[in-house]
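Chemist: Below: a set of structures, written as C-alpha cells.
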Structure P
Amino acid sequence: MSDTQIALKPDWARITFEASVSGEGVYADYHYFWLRHNCPCLSGCRHPSTKERLIDASVIPLEIRPLRAVVTTDDDNQSAVAFFWPPIATKGDDGELVSLDEKEHVSVISVQWLRDNAYTVNRTDSHELPPHDASLITIDYHDFASKHAADGQDAAKNSTKLTTQGALLYKAALYDILTKYGVAVIRNRGDDTEDVIYDFIDPTADVISTHFGRIEHLRTDNVENSNNDQLGYTNSPVRLHTDLCYAEKVPGFQFLHCVRPADIGGGNYFVHAESAANYLKTEVSRRAYDLLTTVPVRFDRKQSKFQALHTSPILRLSDSADPVTGDKKLEQVRYSYFTQAAQTNVPFSELREWYEAQQVWDKLLYRDDFQIKADLKSGDVVIYDNLKVLHARNGFSGPRHMAGVYLEAEDLWTHLGQAKQKSLETV
C-alpha cells in the first residue's frame, strides 16, 4: 500500500510522498490550476494517439478547486492521485468556449510524475487563512459581571461595574484577543458609550477627535456630527476598508458601540488584513503583493466642508528588512475604495497590471473563508486595529445607530497590557 498522502488546502494541494532512503518524508505543493492543466486523460486533455496536450491553459479557471481527491493506482498499477474536478468549458474549432457534457472530470496523475515535476518541494513559507471564526474573537460581558459585579451592582443591569479583579480579567481577555486577532466583539457591554471608552484606555487619556467630532453617531438621521456627507451616515452598504486613509497619521484603533441595530440587514464583517496580505504573498500572487506594497495610491477625502489627501501604497512595509528572513514587515494597510482618488502614479503600460493586482487582492478579501461576520445587538461593542483589520457593513433598512470612537494604539496597548500583567500577578 502506498504511503503517499494528499491534503487539499483552500488554494493548493500538498502531496507527501513515500519515505525517502534517509527515512525522511518529502512533500510538494501544487496549485490546483496547474494540476488541472496537466491532466493526462485521453478524453479531451491529451490526443488519444499522439498523447500531445489538447487542453489550453487559458480555459482553466485560476480559482478552480477539486471536488475531492484520493490516492489510487493508474492503468500501469503504479501509485497515483485521482483528482475529481467540476466541469469546465473548452475551446471549440472556432476558438469559442464550449461546455463539456460531463458531471465531473477525473485526472489520474502518477505519483512518480508528480514527484519528477514538483516545482515546490518542502515549502516552509506558507501562510494559513486569516481567522474567520467569530467565536474566537467574542466574549460576553455578562460572564464577567455575573462573577465579579461590584458591591451594590445588579449583574443583569446594563453597564454593570466590575470589581477591580473582574475588570483586570475582562481587560486581560481583551488584550489576548486583540493581540492575536486584531478584533474583538464584546456582547452585552451596556448602553453607555462614554463608559465603554475606559474599557480600553486610562481615565487620564482621551479619544481621538476627527473632523466628524469626538464620537461619531453613525445613523441616517444624524444631527450630532459635522461633515456627515459620507457613506457611514447612509443606509448603503460600506465595503471592506480601513478608516481615515487620507490622514497623515491614522488612528490605531476604532470601536463601534451598537446603540440600536437595523430592522433588516446592517451586519458587520471583518478581515484580518495582515494575514490576508501574507496569504496573498505566499499562496496567490507575489507579483500582486509587490505592486500593492510599492505603488503609491492617492486617498482623497473630499466633502462639502472638508478635504484631506494622502499618498501611500495600499500595503505599507517597514523601512528595514528583518535580519533573519530578509523580508520587510507589513506595518499598515490603507484600503478605502470610496476615498481612492484617480490613479495617476502608474505608467500607461503598467496600469492594467496594477488594477489586476488590486482585483486579486479584493477577491481574496471577499471569500467567506477570509471573513469574520458579527451581527451586533443593542449594547454590543466591536473594537479593531485600524492598521491591520478591514471592516465593513451590509446595507440596511430601518433605524440603525452605531457610536464610533477612535483611540490611540499606544493608549490602548498600555492600558490593556498593564491589566494583563496585573491579572497574572494576582493569580
Structure Q
Amino acid sequence: MTDGRIAVVGASAAGLAAVEALRRGGWTGALTLIGDEPHLPYDRPPLSKQLLSGDWQADRLGLRTADQLDALDLDLRLGTRATALDAGTRTVTLADGERLACDGVIVATGVRARTLPGVAGTAGIHTLRTLDDALGLQTWLSGAERRLVVAGNGVLGCEAAAVARELGHEVTLVGRDPLPMRRLVGDGTGTLLATEHERHGVRMLTGVLDGVETADGHVTGVRLTDGSTLPADTVLVAIGSEPAVDWLRADAALDTTDGLRCDEFCAAAPGIYAAGDVARWYHPGHGRHLRIEHRMNATEQAMTAARNLLAELGVTEDERRPFTPVPYFWSDQYGMKLQAYGVLAGADRAETVLLDAGERRVAALYGRDGLATGVLAAGLPPRQIRGLRAVIATPGPWDEAHARLLAAVGGE
C-alpha cells in the first residue's frame, strides 16, 4: 500500500528526517508535512549560539532548500496548526477545520518554552525556542549595552548568558540551583561552569522569579520569591519547556504524560508514531521510558519511526526494530565544548573522575540504580571523546564503567 496518505506533524528537524525517510523507504502516496511556524525546516541549536551572537544569519539555519523539499513531492502546510488527532481513525484535524484521513501519522511537534504568567506583550521579555524568538532577542542584544537577566541556569540559559556576556552586556544568571546546569551535569562539572561564567563577569544568583516590574509597557526589573528585585531592561525566560501535546489530549487512547508515550518501536498506537523532543519512548537498554531533547536524537528517532511505520503498513518487508540509541548532546560556552553520551538526567550518582580547572578539562560518569548510564567530557582531544561512547553504549556495572572511563581519559 503506497497510494494513501501519511501526515507528519511538526516541520522540525525530526519532521524533515521523517518525510525523507518515508520517501527513501518507498512511500509514493500523499505525504503531508504540517508546521505551525511559517519557516521551512531549520536547525535549532544555533539559535542560542551562532544566530544570537550575530555570527550567522537566519538563512544559514535552513536544513533544506525549497527545491530540495519540492523534490520530495510534499503537501507542505507551513503556518498551519494541528488541533486534534483521532488515533482510531488516524485523522488529523487542522486549525481551519480541515480533516486529513491518514494511513499513518508521525508526531514531531517538539516542545514549547515555558514562560511567566502575565508578561504577554511586555517589551523586553523573551523566550528562546523558535527562529522568531531568537531574532527578537538578537535585535535587543545587537545594540547598546543591556542589563540582561536570564531566568533559568539550564543549558539554554547558560548558552544565552555566555553569548550575551561576550557581546558586552551586563548579565545576571538566576537559577533554582546554586550551580549552572547542576541537575544535568552534577556538582563537579557545574562548579567548572560556574567558574567560567564568573571569570567572564556573569553575576550568578540562586532564586526563582516571581514576576516583573514594568514602566510604560517595558520591563524594568524582575522580582524574586525572596522579595528582592533585580533591575533589568531585557529578560530571557529560560525556565524549561513542555512537550507540545495539547492537541493530542482529547484522545483518551493516547498517553500524553510528559510527552507522547510510545513503545520501543516509537509507536503510540497502531499507525501512530512519534519522534524527537515530544516522544517518550521505552528504551530497552535502560529499561524505562525516556524523553530526550537532543538534536541528534530527533533525527535518528524520526528515521526509526518512519521505517517502522512503513513496515507496519506493509510498504516494506522489514520487521519493526526497537529504537535503542546512545544519546549524544553538546553545549558550547565561552569556547568550551561539553559533550556527553548516554543518559545523564535522572542520575542518582555522578562522579567527576578528571578535572583540571585551569585547562577547563573534565570527565564525569553518571549512573542510576548501580549502573553507569552516561558520560560527559570537556577539553579532551576528539579521539578520547569518541572513545567515551563505548563506556556506556549499554548501561553496565558502575565499577566496570568507572575503570573504562579512567583508561579512556588517562586518569589515575
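Derivation of every value follows stated rules applied to the coordinates shown; laboratory data play no part. Quick caveat: nothing in here was measured; it's all calculated off a predicted structure. Cβ atoms are built from the backbone, for glycine too; each structure is taken alone.
Chemist: Between structures P, Q, where is distance in nm of label points 7 Å out along Cα→Cβ at positions 33 and 353 highest?
Modeler: When distance in nm of label points 7 Å out along Cα→Cβ at positions 33 and 353 is calculated for P, Q, structure Q comes out on top.
Chemist: Okay, moving on. From which structure (P, Q) was distance in nm of label points 7 Å out along Cα→Cβ at positions 225 and 265 calculated, if the value obtained is 4.4?
Modeler: This figure was derived from Q.
Chemist: Check the numbers for mean count of other Cβ atoms within 10 Å over residues 249-256 across P, Q and tell me which is largest.
Modeler: Answer by largest value of mean count of other Cβ atoms within 10 Å over residues 249-256: P.
Chemist: Further question on the same structure: So FRET efficiency 1/(1 + (r/R0)^6) of positions 97 and 257 (r between Cβ atoms, R0 = 25 Å, to 0.05), computed for just one structure, reads 0.30; which one of P, Q is that?
Modeler: Q
Chemist: Of the structures labelled P, Q, which one yields 15 when relative contact order in percent (Cα under 8 Å, 6 or more apart) is computed from its coordinates?
Modeler: Here the read-out was taken from Q.
Chemist: Compare mean count of other Cβ atoms within 10 Å over residues 121-128 across structures P, Q and report the one with the greatest value.
Modeler: Sorting by mean count of other Cβ atoms within 10 Å over residues 121-128 in descending order puts Q first.
Chemist: Same structure again: Thinking of P, Q, which structure, once mean projected area of the Cα convex hull in nm² is computed, gives back 28.8?
Modeler: Only structure P yields this read-out.
Chemist: Given structures P, Q, which gives the highest value for distance in nm of label points 7 Å out along Cα→Cβ at positions 81 and 401?
Modeler: Result for distance in nm of label points 7 Å out along Cα→Cβ at positions 81 and 401 over P, Q: largest is P.
Chemist: Can you say which of P, Q returns 3.5 when distance in nm of label points 7 Å out along Cα→Cβ at positions 177 and 345 is computed?
Modeler: P
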